[in-house]
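S.K.: There are structures below to look over.
Just so it is clear, none of the values below were taken in a lab; they were calculated from the coordinates. Just so it is clear, the model here is predicted, and its values are computed rather than measured. Cβ atoms are built from the backbone, for glycine too; each structure is taken alone.
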Structure P
Amino acid sequence: YNIAFASRYNNNGKSNYSSYKKEVLAVIWAIAHLEPYLYK
């Protein structure tokens, strides 16, 4: 089941980051924004 849908847009500065750094930032963003679903 889906509990939420989320998307994020990278600005020009972050589009030059390495793929590893982008993935780490995506995980941090997801944890911060989907925290209520993670700790129920």
Structure Q
Amino acid sequence: MNEFYKQAIPAQAIAKAVDYAIDQLEDVDVNEIVIRSTREEF
């Protein structure tokens, strides 16, 4: 389980992505954001 948390994305990074979506102009629609750790293996 500890290995799982080593790949965890910091809460601040998630918050910045959400803030980006919320901060768009009224005529811009952000309808999907995929957030994945850069350490995640494919």
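S.K.: A value of -11000 was computed for helix-only ellipticity at 222 nm (-39500 (n - 2.57) for each DSSP H run of 4 or more, over all residues; to 500); which of P, Q is the source structure?
M.R.: Q
S.K.: Going by FRET efficiency 1/(1 + (r/R0)^6) of positions 6 and 30 (r between Cβ atoms, R0 = 30 Å, to 0.05), which of structures P, Q comes out largest? Don't skip to the end; give the middle numbers.
M.R.: Working: P: 1.00; Q: 0.55.
If we compare FRET efficiency 1/(1 + (r/R0)^6) of positions 6 and 30 (r between Cβ atoms, R0 = 30 Å, to 0.05) over P, Q, the biggest value is for P.
S.K.: To continue, here is another question. Kindly point out which one of P, Q the value 12.0, 36 was derived from, the read-out being Rg and Dmax of the Cα atoms in Å.
M.R.: P
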